[in-house]
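Pasting the structures here.
Derivation of every value follows stated rules applied to the coordinates shown; laboratory data play no part. No experiment lies behind these values; they were computed from the predicted model shown. Cβ atoms are built from the backbone, for glycine too; each structure is taken alone.
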Structure 1
Amino acid sequence: MKIAFIVSHFPVLSETFILNQIVGLLDRGYEVDIYADQIGNNSKIHPEVEKYRLLERTYYLPQIPNNLWWRLFKGIGLLLANGDKDPRLFMRSLNFINYGKQAFSLYLLYTAIPLLKKTYDIIHCQFGTQSFRGMAFRVMNSPDSKLITAFRGYDLSEMLQRKGSRVYDELFKEGDCFLPNCDYLKQLVLKLGCSEQKVIVHRSGIDCRRFFFTPRHLPPDGRVRIVTIGRFVEKKGIEYGIRAFAKIAQANQNIEYNIIGDGALRQKLQQLIEALNVSEKVKLLGWKHQEECIKILNDSHILIAVSVTGKDGDREGIPNVLKEAMAMGLPVISTFHAGIPELVEDGISGFLVPECDVDATTEKLGYLIEHPEIWSEMGRAGRAHVEKYFDTHSLNNELVEIYQQLLSSQESQQLTQEYLVSQG
């Protein structure tokens, strides 16, 4: 089986769920290539990118400018530079009669790969935002492939707010299968008009074997270490974790808060930390490799991941960091947000609070700090839930089954058509 992954950036440290799928498919003997719009941050690369030599499997497609005039200008340049390599391919990319909007938008032109000798059984678009590129890739390069789109959060929230609720209408007609990563997103996909027969909830997993479970207990020095991991963007709700911690830090000196990540809000968060006078206790650590994150999680006692809905409508699916922390035995504090209640059982493996509610977050954080005797029980419940529903090995087996079912369905349809033709 040959699979093409269509992604936005590669490699990306924060998207280990995509990496887990790629590596899992390679381990099972399947051929995987990666097609990306942009090079990811190469300053820190996940070890498995190097171990599996994934950059040798990665091809970078021309970026498609948002400005239509600039898109047209650069498109002419693409034609002049590459048109002679496969004239029929580029003529087909401009066939407005057959391909309508896809040709007019120049998506076909920007996704045509001259002299590509590979075809694929599966084209797997990671995030709905990449599905437009995926549809064009199929038309231009591998027309007999099955087209799959994974939905993970912002592609069904912020994207809809920007582009409108009809943005995926063509995809729902053309695509063969849709994989929202939680039941919450499945309901959104169905509400948008996708056929239920095409929708399968396929969760994003973690490799539980890499995240060793350790029961949490109050350390001898009595110091409680709290951690958050995530991009510094609004939907991660990091501001509310800092504000809650600062309230407790006024009365409890023996606590610390380490925040792993980076992003556009870094300066704003640092200013907030200074304004709340907790600079000695709250540290912004920047991005870390997965192994570095595991070490920090292993040394921590409580994880905060209080996701919120951004002003632009951006929402999570289910943050992977919650799964990782729970697999390692940390009790967690998160929010009633998107698919998170499908992972965190309120009062059992952690606590859920309303979005943007600093007082509720403060209360639950204070309770966990004051009751370390419940940490290990919550941790065991979290580990069991993650192992049962979010283990990447089981989920990769499930993904292969989905691929095979799609392909066997295609073969069955072809045989039926051949039979009908033979019968006149």
Structure 2
Amino acid sequence: MNQPSDRLARKNAVVLAMAQAMGGALTSITISLGGLVGVYLLSQTGKLATLPVTTMVVGTACGTIPAGILLAKIGKRPGFVLGAFLATLGGLVAFLAIHLGSFALYCAGTFLSGSSFAFTQQYRFAAAEGASDAFRPKAISMVLAGGIFAGVIGPQTVIATKDLFLPVAYAGAYLAQAGLSLITIAILFFLYRPPSPTLKAADAPRGRPLHKVLTQPAVALAILCALTSYAVMSLVMTAAPLAMRDCGFTTANAALGIQWHVIAMFAPSFFTGTLITRFGAQTISACGLLLLALCAATALSGITLGHFYVALILLGVGWNFGFIGGTAMLTAALRPEDKARAQAANDFIVFGCVACASLSSGVLFSSVGWASINWAVFPVLTVPLVLIAVVLLTTNRRPHDRVA
């Protein structure tokens, strides 16, 4: 069978990588400021301070199924444009909420921004469409590599705009978010639709029941690796700015820490796809989980600015290997007729768990502190690592045959 041409897939990957740069920047604004704005609006460091970050993640979880349905019905380009528009609206609502001093309205704004990110998360799957088996993991990595620019754009936007409307702090960053999302919309108009064979309704293959797809061992392991990587990352990352502030560091220090974290999340994407092709998705995902454990160990070893920055960098690289590895495992395990529903279900499961981790982060930080959050990482990582080890030890295939 002839390999499909990757020319169009490569063009789409570039466009989606540029859109990812903007979309990722929008989320890093709330990641940097969510807890701090929560403290600002509540006038205290309480258990609800990180709720705005959680509502953003809940928005992503709630948006995954509608996003999957809309993208299937109206197409990728209009669906992605609609998602970017939600980010514009979310930024304007958050801007207004900070001016009004309304914590509830601010959470509504971050929820809308999170709903937009549900569409952004589909960029990686859209990049894989029409790509050959060899190019598919590289296409996914190319899109996520766009996030390296988000790692600079988002935090630098925070630093440059957070004081524009003093004495009302932080509001300028969310007006800037609305502007960045308009740029995203402009980029998405260059997205091409990959050609697909036309099938009559009677000839089109029917997908299997969703529960049968999700309970396949390969699919279940892929989802577990992705959700563990993302949930652990969210647990530690959400609390980090608050922990840095309590240790006497400034908002700019926290924003720069998040900047290096986001860069570390996406910079490895330039070669993660190649590593997956060479060593297998399971192996790379396991490496990511081990790096997350190393992040927790670093955070537990000290509370200097250097400890925070190194831990956040390890957290980002670990997420990259674990999440891209899980995504590649998932795309390889699914039949074409099952992909749309299974991918939407995957994101719903992943971001549902991420929302729980984000909310738990604020509660844990307020009640038992930064160290306990990092100690909690180790048992969470144990289950997927053991399962991956079992898969790798029981398979007779060579590592380069386990290509996702």
Structure 3
Amino acid sequence: MTLRILVAALAPSHLLCMVPLAWAARAAGHEVLVSGREEVVRTAAAAGLPTAEVAERPLARAPRSLGPATADVSLPRMARTLSPRDRDRLAGQRWAAGEHPWQVRVARVLDGFLRVARAWRPDVVLCDPIEFAGLVVGSALRVPVVVQRWGGPDSMSAEAIAQARHVLADLASEVGAAEGVAPPALVVDPCPPSLRTDPATAVEPMRFVPYNGARRYPRWARGSGGRPRILVTYGIFGARAAQSGADFVSGGDLAARLDAVLAALGPWRGHEVVVTAPAAVHEQLGSLPDGVRLVERAPLNALLSSRCSLVVHHGGTGTAMTAAVHGVPQLLLPPEHPALVDCARGLEARGVGRVLSGSASSDPGALRAAAGALLEETAARAAARDLAAEIACQPPPASLVDSLVSAARARSVPEP
């Protein structure tokens, strides 16, 4: 059976971890089409995947709250990762019919997704955990939906999907899913078992295979010789905050955070320190110490080679799991974002990293102490090597293609 697989991702960073499975399906002879907003299809095209862009249509009304925030009972795991300030500000909001943010977000792209899907007639939809348009499209077309998680510790996506099925039921009914939004036919999880924080959800395991975009490996990053390396990166999340002028985290912007980290790494001048940051941030940094290499972008796989001894980052899953594949200890500085905090805490619990949050994440003294523990003590390095070995033992993406075929053979979605 040759499948037509429609891939849907909310953001470029979400698509990156799906590329290995999409290419495994193509290599097995199946057809793959990535559909999404312009930035998503641009990332897919760079990965050599066929694409169909979906335009966002403006809506007449913006979401508006219908009352004060109350304790959130529908997403308790997410509520536990929020700061008290954000919990009071965001959790438990009540919205008018049709004006929940998830309803608004999906409604803006749903017509475009449906036009693509009805013309292409997929056998299965593969989507990331919070591209809820994929769930609605699959239900409307009675096509099984396979959700692929991002690969890191994830205690919240199952809750989010359950809530989305409730919130989006009326919207789904309007486009032909009379029975509402069906649950995923299959959940693929590239997270190694020892990092999983949602034991209640049945998943199909898959090895996390790093894909960080179509980037040329710099000559200086190749090979295993040379000084040990420390990588400092705040990923797409930090880059976008800097480029938009947004405050990256309460109390300091990206340049200030990088200056604090570089000041903290002073005792390890024998290392090569590589910092990735947008070009707009370069001129905002103070005087760079000797041994610091500042680049706009480079493939993480090249930077996290055998001579990388520490990565300092924001808790993004792509960075975290690429480091985990290479057995590199991690100093995690997540901003107040539930998914980043969730991932960072899971890695710390596994023993492969340390988390600094709030003011400590920009305090050179606290940063120096945490970096020193990870660089000079053996426990984190041993745990990181064990985690890399565990990841290597997981089934490769190619082995999951038969599971996609089995899901598609059902040809109808599960009952809601």
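Going by distance in nm of label points 7 Å out along Cα→Cβ at positions 221 and 293, which of structures 1, 2, 3 comes out largest?
1
Also, quick follow-up: Upon calculation of distance in nm of label points 7 Å out along Cα→Cβ at positions 141 and 229 from the atomic coordinates, which of the structures 1, 2, 3 produces 1.2?
This value belongs to structure 2.
Given a value of 19.6 for mean projected area of the Cα convex hull in nm², calculated from one of 1, 2, 3, which structure does it belong to?
3
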